[in-house]
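Engineer: For reference, the structures are reproduced in the following blocks.
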Structure 1
Amino acid sequence: MKLRSRLLVILICLTALPLASRAQLDPPSPLPIRGAHYPALSPDGKMLCFEYLGDLWVSPAFGGAATRLTVHPAYDAYPRWSPDANWIAYSSNREGNFDIFLIPSKGGSPRQVTFHSADDIVLDWSPDGTSLLFQSARDARYQDLYVLSLKNGRERRLTHDKTSSRYGVFTPDAKSVLYVRGRQEWWRPKYEGSANTDIYSIPVTGGTTTRLTSTNGYESFPMAASMASGGYATYYLAHMGNATNVFRMRTSKPDQITQFTGDDIKNPTISRDGKTLAFEQNFQIWITQI
């Protein structure tokens, strides 16, 4: 681990003080935000989008001025950057339930792309930027994974399971989707039993799944990032000892990336180049280079 820091930002609101008043004030000092959620790193790891007080904000990943991206009384969350960094997909309940919207990463008007009555939570962009992966309980009791084509608007169900399939991501080679199977929630990381979560892989076209973890405990939130040497590395959350931390998957014993011993890590995100990691811990967003 090269660097770990809390996100220090200055929130820049559209409803700021008048110019005459602002000129008489000293610039505000950067402070850590508490209560921000769902961090999402840009492909190069230089920018960060996150949810704060129900809207989306964008800031430099290692601190600076945060600009408000969405302004709406509804709840906007779960941001995901497009591979070219020009768009951010997110889910919002502004139409009653959660649907998926797209907004330019530098600001603009949002565009709705799903219209189902079930909640649609966006998870990832395909590496070529033409499709979105999302989870939804449309046709069954539990959530399954779906792929939305942004070219023609068609949706395709990817998993057909009798338990929850969530937190999916495309692999960088676009051949597979890594996801979590099981009903264990992040707030019960010490649970061990038949309903625990494990990480699976499924071809992007659907078909036979492959189980990647096989403990009785908590493994969740898979992440995949390209490696300079070729191929890709798989990261995930696991609860070992007294806390949930980030691990890198190996054929033998996994490598532990973070070393927290207190509050659990949740909602991790990794840049597409595999160099920067962000996550929530103790009501704050943390950034680390790996």
Structure 2
Amino acid sequence: MRFAVAAVAAATAVAASAAHAGVRTLTFTYRSAAGSEATAYLVLPSWYGPARHPAVPFVISPHGRGVSGRYNLRFWGAIAGRGPFVVVSPDGHGRKLPFYSWGWSGQIDDLARMPQLARAAFPWLRIAGNRVYAIGDSMGAQEVLLLAARRDIRLAGVAAFDPVSDMAARYRVWSVTAGEQQLPALARIEFGGAPAGAPALYAARSPIDFVGAIARSHIPIQLWWSRRDAVITDQTVQSERFYERLVGLGARVRRVVGDWAHGHAMHPQTHLPAALACFGLIPARGVRVPFGRSFCSSIR
């Protein structure tokens, strides 16, 4: 399928606030795999553009559940200017629902195409071909892990914060998790049924069912999760078991387990700089990187 891409003129680019000085945000639209038009937000250093455009790393960052690509930008702030690197945060679309894609294969197709779609929208954009990364939080973390299992995009590294790895298990705990009782009904619309009657539909969106492909990819994987996550309350199932299976298969994976609130680790003021410094996306000076040099140095 061919995807039409339209860039929004620079004059209508999303303005950088004073807090985000040093970066600017451009937008482009594309035809999603669901058939609807979607918007993607491209964050780049303020000096980067048609007149000055060296090849830079490219980060794909899908948003979390129930929010937009634009909302996801608040987790990035101005840190792209410290690289330099470029971040794309698409709105995306699920099989049926906007903002609740939950790892639908069509959404993962669209994420894999983001480097090509961004270049089509902005022909002056130059991406360092061997330095495409995927970094996300919550549902976005689920989707970057599914992207790592794909063979049609070669990623230089993946960082998954507060991830989901088993969608059937998530479905079963939603009804007893505060504030999430409405999610099973939405999932039945998006997935096409409940896991009891359609287990394959949930397995197809669960990174734990792709541990073999992820391990064989040899992509460096960072997993960050919290013991006090009040949203993903079953991290023993969602992250610990997933990590152990990857280790058992010889995957290039490291973990950080902390005590932060859900969604608070992927932020310029918390742990995002450490994840980026390990990948060489920002200078490591002054940043405490919790991974050994042998892991980080192997991915530069």
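Just so it is clear, none of the values below were taken in a lab; they were calculated from the coordinates. What you see is a predicted model; the values in this text were computed from it and never measured. Cβ atoms are built from the backbone, for glycine too; each structure is taken alone.
Engineer: Name the one structure among 1, 2 that helix-only ellipticity at 222 nm (-39500 (n - 2.57) for each DSSP H run of 4 or more, over all residues; to 500) of 0 was derived from.
Structural biologist: Of the options listed, only 1 reproduces it.
Engineer: Taking 93 as the value of volume of the Cα convex hull per residue in Å³, for residues 60-147 alone derived from one of the structures shown (1, 2), identify that structure.
Structural biologist: It must be structure 2, since only it matches.
Engineer: For distance in nm of label points 7 Å out along Cα→Cβ at positions 156 and 180, find whichever of 1, 2 sits highest and give me its label.
Structural biologist: Structure 2 gives the largest value of distance in nm of label points 7 Å out along Cα→Cβ at positions 156 and 180 among 1, 2.
Engineer: In addition: If we compute distance in nm of label points 7 Å out along Cα→Cβ at positions 52 and 172 for structures 1, 2, which one ends up with the highest value?
Structural biologist: 2
Engineer: From 1, 2, which structure was Rg/Rh (Cα atoms, Kirkwood Rh) = 0.94 calculated on?
Structural biologist: Going through each structure in turn, the value belongs to 2.
Engineer: Given a computed value of 0.65 for FRET efficiency 1/(1 + (r/R0)^6) of positions 84 and 108 (r between Cβ atoms, R0 = 30 Å, to 0.05), which structure among 1, 2 does it belong to?
Structural biologist: 2
Engineer: Of structures 1, 2, which gives 9.0 when mean projected area of the Cα convex hull in nm², for residues 124-251 alone is computed from the coordinates?
Structural biologist: Computing mean projected area of the Cα convex hull in nm², for residues 124-251 alone on every structure in 1, 2 gives 9.0 only for 2.
Engineer: Quick check for you: by distance in nm of label points 7 Å out along Cα→Cβ at positions 28 and 116, which of 1, 2 is greatest?
Structural biologist: 1
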